[in-house]
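Peer 1: These are the structures, in structure tokens.
Each value in this text was obtained by applying a stated rule to the coordinates, not by laboratory testing. Remember, it's a predicted structure, so these values are computed and weren't measured experimentally. Cβ atoms are built from the backbone, for glycine too; each structure is taken alone.
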Structure 1
Amino acid sequence: MRTPLLLIPGLLCDHRLWQAQVEGLANAADCVVADVANADSVTAMAAAAIARMPSGRFAVAGLSMGGYVALEVMRRAPARVSGLALLDTNARPDSPQATEDRRRMMAIAGTDFDRVVDALLPRLLLPAHQKDERIVATVKAMARATGTEAYLRQQEAIIARPDSRPDLAAIACPTLVLCGQEDTLTPPALHEEMAAGIAGARLVIVPQSGHLSPLEQPAAVTAAMQPWLAALAA
């Protein structure tokens, strides 16, 4: 029996972020990719994501902003969440410096959205992957499809997200914490912190990957998620 799996994209991402996992996990999971473009808070994103799932229990995986939403799903519906995967994300609230940086980019987005997307690429991808035309084209296509207004809403949600560290100890389901080894936005130390706070969590560091691990190292991410899903079905 396949596990219902809710996949939550990050900032300026959509279903294409998870395409390799949707295909690679098809034998183990019935995947639903959340739409995170139409809300301006993690609580509203989480409510909309939960509403897309069938009744009963489901697993949830989120990357970056999607991880903040996944943690909110965990708070809102702990009895329904059978498993949790946190990828390239962070349990901490936004720092003052990060908020200042976001506000600056939001101001630019109103008049030059392409400049914002171009500025993000070096922070999202390894240098080698910034030269990979397929990966770059996917990132830019996702950003264009999301658009300026949704970007502004998403940044507001990220800025206002809660501190999830106090909630980690209450997470009792099988949990995977995964990070690209070269992720500079949410580095491995932040994932070590989350894994240490969740009883029994499995920490996976993916080599040769930046912040967008499902795109940069799709096979490795899918391989890490397979035993996590198998544990849920056992």
Structure 2
Amino acid sequence: MPELSERIILGMLTPSSNTVLEPTTTAMLAGLGEVTAHFSRFKVTEISLSQQGLAQFDHDRFLAAADLLADAKCSAIAWNGTSAGWMGFDNDEALCARITESTGAPATTSILANNDLFRRHGVKKFGLVTPYTDDVQARILENYRAAGFDCVSERHLGISDNFSFSEISEAQVEKMCREVADEGAAAISVICTNMRGAALAERLEAELGVTVYDSISVVVLRALELAGVDATHLQGWGRIFGQ
């Protein structure tokens, strides 16, 4: 495993209209010495099941952005986004294989990282918090159900404009998390990398006895692992970094 004194470069594929994941990711990594995150954007402005909405996530668009990150000699490349939630988990599996083939870097995504942690931690039942529309939320629930995960409670806000997700307050995210916890969810997935859930995790976990799987947090954790960094060095962002 590399020492933290060595330079570790993490590449993050980022939706163009996202303004939350970059400052959050940078804040999370601030105490890890020479570990830094670097971002490559491609155009994503709406989250919907329309032809236009789904076309934003064509793999060739990811690969063009990933190739730019490869120039920075990244130790790992991650899709810091949740499109496989409604497009299917196998979509991200195929994407990661193409990124690694093209760049030589190991790859992950927010959804694959979330699911990997669910399996490692023995999570079978969970609560779901998102900003998405009814049909997108239903598709996410369907995909998780098919993979053997039972959603016991959910909240969503009915929004499709990706930039608007960043304007949802921490207080609103916290309210939704508390509601699904009150309805029996011991594991809560905040699925969206443009929503402010990561900084709430440690306090909500202590108060409610839950574990929070925020989409930004889980992909940072998995990217660190792929880069050979001990993620337990990252403190203050929730239980997943100590398990």
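Peer 1: Here distance in nm of label points 7 Å out along Cα→Cβ at positions 77 and 101 was calculated and came to 3.2; which of the structures 1, 2 was it taken from?
Peer 2: Corresponding structure: 1.
Peer 1: Of the structures labelled 1, 2, one was used to calculate helix-only ellipticity at 222 nm (-39500 (n - 2.57) for each DSSP H run of 4 or more, over all residues; to 500), giving -12500. Name it. Walk me through the intermediate numbers first.
Peer 2: On the way: 1: -15000; 2: -12500.
Comparing all candidates, it corresponds to 2.
Peer 1: Figure out for me which of the structures 1, 2 the number 12.5 belongs to, where mean count of other Cβ atoms within 10 Å over residues 93-100 was derived from the coordinates. Could you put the intermediate results ahead of the total?
Peer 2: Details: 1: 12.5; 2: 17.5.
Considering all the candidates, the number was obtained from 1.
Peer 1: Something else now. For Cα extents along the principal axes in Å, the calculated result is 50, 33, 32, so let me know which of 1, 2 that is. Kindly include the intermediate steps, with their values, before the conclusion.
Peer 2: Working: 1: 50, 33, 32; 2: 45, 41, 32.
Here the read-out was taken from 1.
Peer 1: Moving on to the next point. Out of 1, 2, which structure matches 22 when relative contact order in percent (Cα under 8 Å, 6 or more apart) is calculated?
Peer 2: On the way: 1: 26; 2: 22.
Considering all the candidates, the number was obtained from 2.
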